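Novice: Heads up, there are several structures right after this.
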Structure I
Amino acid sequence: MIRPAAVTDAGAIGEVHVRSWQAAYAGLIPADFLARLSAEARAASWARRIGDGGPVLVAEENGIVVGFAAYGPAQLFALYVLPEHWGRGVGRALHDRVVEDLSGDSAILWVLATNERAKAFYVRQGWVADGASQTETIDEGRVTLEELRFRRPLP
């Protein structure tokens with residue numbers, strides 16, 4: 001089931017965010033950074049975003065949040081699923097619902113350049129790397145992330 005997130009979902013979203021980062025980015029982002037990720041800190045950030053009205057969807061199975069997506073009018077900001085649910089259609093269901101809500105002629109998203117699994121997923125959903133890239137630093141400048149921009153026409 002895909003539904004809009006409530007502030008009360010923030011704890012579960014924080015857990016999904018951290019666990020999916022730790023699995024998806026192992027070997028791509030320094031292990032010490034991944035080990036220090038805090039589900040509680042992520043939950044607080046997600047509670048603020050949801051409380052401020054930023055669109056966030058959750059995917060539930062048997063009443064448990066197993067994935068989420070955050071987006072804006074023409075951008076997919078985040079789409080994460082618990083690792084044990086990868087390959088089961090949860091990410092696709094979240095993605096498709098987000099695309100229904102996006103507006104304009106096309107939308108964008110940014111993907112870690114070395115995340116082959118995510119890039120392949122988005123290509124299967126009709127996204128194409130458009131040649132733009134950016135460098136983002138996190139962890140007080142200790143971690144540098146190279147990201148590629150993908151674009152997709154909207155229905």
Structure II
Amino acid sequence: MLVVMEAPHWLTPQEQHAWRAHLAAHRLLFHQLDRELQGAGLSLNDYEILVNLSESPGRRMRMSELADATVQSRSRLSHQISRMEAAGLVIRQDCEDDRRGTFAVLTDHGWETIQRVAPDHVASVRRHFIDLMTPEQVSALDQIYTPIVDRLQAVRGMR
């Protein structure tokens with residue numbers, strides 16, 4: 001059977017520039033925010049986990065839901081939670097109604113850490129991202145990224 005492939009629909013120079021600017025901005029911003037959190041003994045991934053847990057009922061989430069929320073594999077999240085357990089930020093608890101399920105639970109130390117670190121992190125997000133745009137640009141960015149996030153979550157089966 002002969003498969004006929006369509007010619008690629010290459011990016012225009014403007015599209016290519018926008019795409020590469022997006023990639024560079026994402027990498028540089030992630031690196032900067034991660035570097036600034038290291039002073040508090042956290043990575044940006046640690047911070048994201050702490051935020052998710054702090055905003056969840058009972059300050060806990062099933063590990064599978066936390067992996068989905070942070071877009072990590074189950075095994076990578078498990079290793080990350082092990083490191084965070086060693087730092088006293090989280091603990092694991094068995095799920096009473098599902099023997100295979102496990103919860104990640106924010107400890108008092110984890111809660112105190114997120115409360116202490118969040119103001120500086122938000123200031124960094126403002127300094128390196130939000131404050132570089134007008135309110136109209138922030139609104140436009142929200143309008144641009146929301147359908148992309150919705151589409152990619154649907155592809156992952158998250159919606």
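What follows draws every value from the coordinates through simple rules; no lab data is involved. Since we're looking at a predicted model, the values are computed, not measured. Cβ atoms are built from the backbone, for glycine too; each structure is taken alone.
Novice: Tell me which structure, out of I, II, gives 21.2 once mean count of other Cβ atoms within 10 Å over residues 13-20 is calculated. Intermediate results must be reported in sequence, preceding the final value.
Specialist: Values: I: 21.2; II: 10.2.
Traced to structure I.
Novice: Looking at structures I, II, which one was helix-only ellipticity at 222 nm (-39500 (n - 2.57) for each DSSP H run of 4 or more, over all residues; to 500) calculated from, given that it came out as -10500? Walk me through the numbers on the way to the answer.
Specialist: Working: I: -10500; II: -21000.
Among I, II, the structure yielding -10500 for helix-only ellipticity at 222 nm (-39500 (n - 2.57) for each DSSP H run of 4 or more, over all residues; to 500) is I.
Novice: Same structure, new question: Work out which structure the value 33, 24, 14 belongs to, where semi-axes √(5λ) of the Cα gyration tensor in Å was derived from one of I, II. Could you put the intermediate results ahead of the total?
Specialist: Working: I: 21, 21, 15; II: 33, 24, 14.
Answer for the origin of the read-out: II.
Novice: When mean count of other Cβ atoms within 10 Å over residues 93-100 is calculated, the result is 17.5; to which of the structures I, II does this value belong? Could the numbers behind the result be given before it?
Specialist: Details: I: 17.5; II: 9.1.
Corresponding structure: I.
Novice: Which structure, out of I, II, was FRET efficiency 1/(1 + (r/R0)^6) of positions 21 and 37 (r between Cβ atoms, R0 = 25 Å, to 0.05) calculated from, if the result is 0.55?
Specialist: Working: I: 1.00; II: 0.55.
It must be structure II, since only it matches.
Novice: Who wins on FRET efficiency 1/(1 + (r/R0)^6) of positions 125 and 141 (r between Cβ atoms, R0 = 35 Å, to 0.05) among I, II, i.e. which is largest? Before the final figure, lay out each step's value.
Specialist: Numbers: I: 0.60; II: 1.00.
Once FRET efficiency 1/(1 + (r/R0)^6) of positions 125 and 141 (r between Cβ atoms, R0 = 35 Å, to 0.05) is worked out for each structure, II has the highest.
Novice: Shifting gears a bit: Given structures I, II, which gives the highest value for FRET efficiency 1/(1 + (r/R0)^6) of positions 5 and 53 (r between Cβ atoms, R0 = 35 Å, to 0.05)?
Specialist: On the way: I: 1.00; II: 0.15.
When FRET efficiency 1/(1 + (r/R0)^6) of positions 5 and 53 (r between Cβ atoms, R0 = 35 Å, to 0.05) is computed for each of I, II, structure I gives the biggest number.
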